[in-house]
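Every number here is computed from the coordinates shown, using simple stated rules; none is lab data. Being a predicted model, the structure only gives us computed values, none of them experimental. Cβ atoms are built from the backbone, for glycine too; each structure is taken alone.
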Structure I
Amino acid sequence: MALIFKILDASLWQIAYAKSVFDGAGIDLKDGYIHFSTRDQLRETARLHFSAQENLMLFAIDETTVAQKIRWEPSRGGKLFPHVYGTIALGDIIWAKPLPWNGTEHVFPSEIGL
């Protein structure tokens with residue numbers, strides 16, 4: 001199982017939970033796809049786009065569950081990032097956990113191994 005990850009504001013997670021589907025954050029809706037990161041891209045994504053932000057959540061999905069909707073496209077420095085074209089059903093989410101800010105950096109869940 002290859003996991004991909006989404007960082008989002010906790011308020012968006014609450015909306016998704018209530019609707020049983022994640023439609024995307026503002027930037028996702030603007031770009032027309034949901035931005036995800038691989039494990040190795042997570043720290044840099046958090047640093048560049050969520051620095052010092054609190055009240056964040058992190059969720060993981062198995063990329064094979066969205067295989068028909070996923071495209072690996074170049075982004076930062078030409079690296080390929082997983083972009084999901086469509087929504088994410090809550091049933092496809094393996095886990096969702098808080099992503100706390102410790103004053104210096106975000107603290108990722110231990111099972112990710114970062």
Structure II
Amino acid sequence: MHELSLAMEVIRIAERESAIIPVSAIKEISIEVGDLSGVEAGAFQSALELLTRDSVLEGANIKIIRTSGTGICNSCNKEFEMHSFMASCPDCRAFPSVVKGGKEFRVVSLVVD
């Protein structure tokens with residue numbers, strides 16, 4: 001379950017950032033999780049909520065921002081939404097030649113006190 005190790009790393013990032021500019025508390029953290037990132041968002045959020053006890057993120061609101069995958073068809077050049085790497089173009093049923101988005105996994109913001 002790599003979601004647990006990802007949650008631990010997010011806490012380390014929050015701790016490192018809160019030490020740069022000392023803050024009294026982190027009120028909110030926003031994390032972007034792409035549909036094609038290989039991260040199960042629900043399992044990640046559960047792991048993060050469990051691990052935030054006694055950490056700099058304890059009591060913080062955790063916002064998971066889901067981003068859809070997007071691809072560009074290799075036949076008709078249409079850009080379309082993808083929920084898996086095996087998605088095909090809704091117009092011509094060809095597979096995408098370029099996956100443009102949805103592989104993201106990153107801390108987007110911290111709201112501090």
Comparison of I, II by FRET efficiency 1/(1 + (r/R0)^6) of positions 25 and 97 (r between Cβ atoms, R0 = 30 Å, to 0.05) - largest value held by:
I
If we compute mean count of other Cβ atoms within 10 Å over residues 73-80 for structures I, II, which one ends up with the highest value?
II
I have 0.6 for distance in nm of label points 7 Å out along Cα→Cβ at positions 41 and 81, calculated from one of the structures I, II. Which structure is it?
I
Assuming -8500 is helix-only ellipticity at 222 nm (-39500 (n - 2.57) for each DSSP H run of 4 or more, over all residues; to 500) as calculated from a single structure, say which of I, II it is.
II
Here log10 I(q)/I(0) by the Debye sum over Cα atoms at q = 0.10, 0.12, 0.20, 0.21 Å⁻¹ was calculated and came to -0.38, -0.50, -0.93, -0.99; which of the structures I, II was it taken from?
II
Can you tell which of I, II yields 14.8 when mean count of other Cβ atoms within 10 Å over residues 17-24 is derived from it?
I
